[in-house]
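Have a look at these structures, which come just after this line.
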Structure I
């Protein structure tokens with residue numbers, strides 16, 4: 001808290017006038033960072049020709065977010081498991097919700113669900129997180145462009161496999 005106060009140019013007690021605890025401050029920062037990612041993903045999906053195209057666009061933008069917003073991405077990654085527990089059952093809209101909604105729409109169009117949309121969305125987010133990790137730590141020799149293309153392809157494959165009918169009626173990309 002001392003470092004945060006120094007960075008903000010205020011005293012440590014001043015922070016506690018706005019936040020009840022360190023956890024409250026962390027939650028507020030998490031929601032702000034997650035909100036930024038949500039807005040970026042929502043904007044990316046606007047005008048997509050199909051739910052599958054929307055998922056591909058959002059996956060690519062999510063991958064790029066890690067590099068264009070490194071501080072927000074790092075914070076989300078560092079505290080998301082802890083913060084998601086506190087948000088359980090809340091009305092807060094999170095980036096993963098956009099993936100869940102697009103998967104749900106895709107499944108409705110293509111014979112129903114072969115897997116729960118939330119599980120599919122979690123796998124999609126995992127693909128993005130893993131690719132970012134490998135790209136940023138040098139665990140792969142692939143370029144960012146190649147990693148991004150892989151992410152969008154893997155997400156599309158996950159989307160297809162989540163539908164009872166895997167040859168999708170609306171695959172325009």
Structure II
């Protein structure tokens with residue numbers, strides 16, 4: 001069941017989301033897919049609704065009481081499953097996937113990563129990584145550095161398994 005307004009809560013072609021406190025793992029994997037997903041572990045329903053409304057976000061929730069609120073009725077995706085793999089399939093079935101956005105956001109801070117010159121990260125990454133990688137990105141908030149190592153390939157394989165129903 002989904003109650004999404006006609007504009008889809010979209011900002012520049014992609015909906016912005018707010019995952020309730022029960023959906024932390026889902027929020028992480030949606031960020032990996034490039035979705036703008038606000039998430040906080042400890043937040044009450046009133047604040048979720050207020051922030052989602054103010055920021056133009058669709059609420060992802062498993063809370064049947066939350067979806068009964070007037071504004072939420074047309075601005076939510078109700079998550080049926082309690083298993084994150086199935087939850088991810090539920091959201092993707094509604095919103096789709098844009099491969100070009102894979103790993104473009106910081107999984108911690110939810111902001112768009114910025115490309116950085118290789119030389120800028122020389123002292124911040126392991127020597128092997130520096131010698132084997134050419135492209136690096138950095139979170140402008142937490143300063144975490146990202147690169148396309150084997151973990152990226154493993155994440156992509158896991159996503160393929162999840163989205164194919166495995």
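What to note about this one:
- Distance in nm of label points 7 Å out along Cα→Cβ at positions 79 and 111 derived as 4.4 - corresponding label from I, II: I
- Structure (I, II) behind the derived value 0.70 of FRET efficiency 1/(1 + (r/R0)^6) of positions 71 and 143 (r between Cβ atoms, R0 = 41 Å, to 0.05): II
- Structure with the greatest value (metric Cα Rg over 2.2 N^0.38 Å, set I, II): I
- Between structures I, II, the calculation of mean count of other Cβ atoms within 10 Å over residues 15-22 yields its largest number for II.
- Identity of the structure behind 21.1 (criterion: mean count of other Cβ atoms within 10 Å over residues 95-102, calculated), options I, II: I
- Which of I, II yields -24500 [helix-only ellipticity at 222 nm (-39500 (n - 2.57) for each DSSP H run of 4 or more, over all residues; to 500), calculated]: I
- When relative contact order in percent (Cα under 8 Å, 6 or more apart) is computed for each of I, II, the largest belongs to: I
None of the figures in this text is laboratory data; all of them are computed from the coordinates on show. Values in this document were obtained by computation on a predicted structure and should not be read as measured data. Cβ atoms are built from the backbone, for glycine too; each structure is taken alone.
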